[in-house]
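**Student:** Below you'll find the structures, each written out as structure tokens.
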Structure 1
């Protein structure tokens, strides 16, 4: 047997796979060949891969499976390679059905800890050509497609395969719900189901799933964007505010985040916070006219709700007026502002109003009273 093994090794080394196959088959009949398992079996697997396409050898699928089972039993440290090699051979050269191939790849995948992109893609390609019937297998394939779609978002075929697997949008929702029930810890599946709910405008179902994602991965901005979007659609101001404040922490360069926080605070009658965020929106936007306009609206609305058109009220109107002028200066296309400006001009303080309070040109005036104690800025007497 030692002579046969040396001859086999030499044949493999020189790429003489036809001869090596016959020698290897002879060696397989020797009981003592197991003593050479860690050297012989990997080489014989290599030989089989190189000769299996030659139909003259007459190698059957059953022989392939028998050989690779022997390899795994006597050389367990290379089990992963043998599983993948057997699956590859049976798929490529014998076009065995998915049900025969999948268990091999699945076992290999488990040895890899559940993640191996090459194996996953081979499973997916095979599944895409199969008529799957078993519900558990369908869910496993959906799980694989979901992983690949998230990892390779620019490869459109995974999304197409998911659609084909489900058959319909309603079918896909049911599959995703079942998959999430089986794997509740899978963030990929939570994201996939919540995204599907958003597509169907089912924001009520999507929101709690997205909230969980933001808890699990607080630094993932796409989760916060989707969560905030759903909260806005549901008119859930509290959670919209939480969302936008979190988005600001993750990306402080987006003027719209500050602007929307300002709108939400204004709705809560928190004028001080609203002004703060409208100012920041304008700053981030390098003089964003819309944010300046809304800052002015806060002052105007405050004056209208609090005032009796006394001196302090007129001063607050002046603050609004100045912001409107600034907004129009930054963005002349906001022609609707001109009407707003004209409407409040009649409420502005005149020189006589300032003089009656002892103010002269250049003095700083800060509106007072309980209604305006939130205002932090001053206006300058002209």
Structure 2
């Protein structure tokens, strides 16, 4: 393929941009109005009406009973792990093909990651590899799962939905139930994505979504925990506000808590963003269709939507023949000020994670060597 054709197509898609970012935030609604209201109210920290309104709006949109706002997606995962009872020395099964924060949250909990492979067509955790690993390497004792190799309890499973695409989360859910493992969804990139009619985050006992500056909707920095469990939601709010017990003036705390609650000023931006999510997703779909037409006309392989999903289409991605072609494309695009990216280096390849158990990760390596994500933001795109 002539990569110049792809570069020219992207420049035409984002015609008014000198430097074309991977995914800029898109502000087109009440963001400034709500920020001004928030500043005028004096409530700019974690107490304020926008926190409550944004949580309710997220709950209504996702059809999940409870939404608990946090500072970012990483500490949302950290709290989820705490809530399902992950203890020091436990193991948590996750995937190596993800942003490093997925595994870091496990380490914050003083637990250990175990890495299984992903599927090529979803980039998310492979149910077959998960079940194969569990059948070969674990045993049940009572209602708990243990690793034959390490003797450690496997308490939770943490699959990630990659680039807004859904993994086969219902199959993973069934496997986790069979092996008595708690399921937490890393849906950091999944706001606005649905699988079999349900918003991502509704399959696990808990889920975490990110509102970082490059996501579908943003609060600058932020995240949210989703759960249908009222008791876990209550505990999540308690732990993320330093586990402070109610009193009109005294400072009493009944647990080791965290300063993890989203400030009202960030929630104000988030509420305005969520009000526009349907129009944002419509623009995203038009961008995806433009890419799809180009890829099909040029006989290029790319990530399309899978059966049973309605993706937010966060980042469009092309699949190349090998790592050399991948690097050639990245170099050309960056020289033309087009900010494309490869997928993340496998977490298991980082020095601090090399010692942890993993499967062969064949698909993870295959994807890493071939996939390039392309500019997909709404800002200044030509529709």
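**Student:** Taking mean count of other Cβ atoms within 10 Å over residues 121-128 as the criterion, which structure among 1, 2 has the greatest value?
**Tutor:** Across 1, 2, mean count of other Cβ atoms within 10 Å over residues 121-128 peaks for 2.
**Student:** helix-only ellipticity at 222 nm (-39500 (n - 2.57) for each DSSP H run of 4 or more, over all residues; to 500) computed as -22500: which structure among 1, 2?
**Tutor:** This figure was derived from 1.
**Student:** Could you tell me which structure in 1, 2 was used to calculate mean count of other Cβ atoms within 10 Å over residues 233-240 as 14.9?
**Tutor:** The read-out comes from structure 1.
**Student:** A value of 25.0 was derived for mean count of other Cβ atoms within 10 Å over residues 89-96; which structure in 1, 2 was it taken from?
**Tutor:** Going through each structure in turn, the value belongs to 2.
**Student:** Still on this structure, please answer the following. The value 5.8 for distance in nm of label points 7 Å out along Cα→Cβ at positions 49 and 369 was derived from one model only; which of 1, 2 is it?
**Tutor:** 2
**Student:** Continuing with this model, one more query. Here distance in nm of label points 7 Å out along Cα→Cβ at positions 81 and 201 has been calculated and equals 5.8, so which of 1, 2 was it run on?
**Tutor:** Clearly, the read-out refers to 1.
**Student:** 2.9 is what came out when distance in nm of label points 7 Å out along Cα→Cβ at positions 129 and 225 was calculated for one structure; which of 1, 2 is it?
**Tutor:** Label of the source structure: 2.
**Student:** Using semi-axes √(5λ) of the Cα gyration tensor in Å as the calculated read-out, with 33, 29, 16 as its value, let me know the right label among 1, 2.
**Tutor:** Going through each structure in turn, the value belongs to 2.
**Student:** A further question on this structure: Taking 0.10 as the value of FRET efficiency 1/(1 + (r/R0)^6) of positions 249 and 345 (r between Cβ atoms, R0 = 35 Å, to 0.05) derived from one of the structures shown (1, 2), identify that structure.
**Tutor:** 2
**Student:** Taking relative contact order in percent (Cα under 8 Å, 6 or more apart) for each of 1, 2, which is largest?
**Tutor:** Biggest value here belongs to 2.
Bear in mind that the values in this text are calculations on the coordinates, not laboratory data. Everything numeric in this text was worked out from a predicted model, so none of it was measured. Cβ atoms are built from the backbone, for glycine too; each structure is taken alone.
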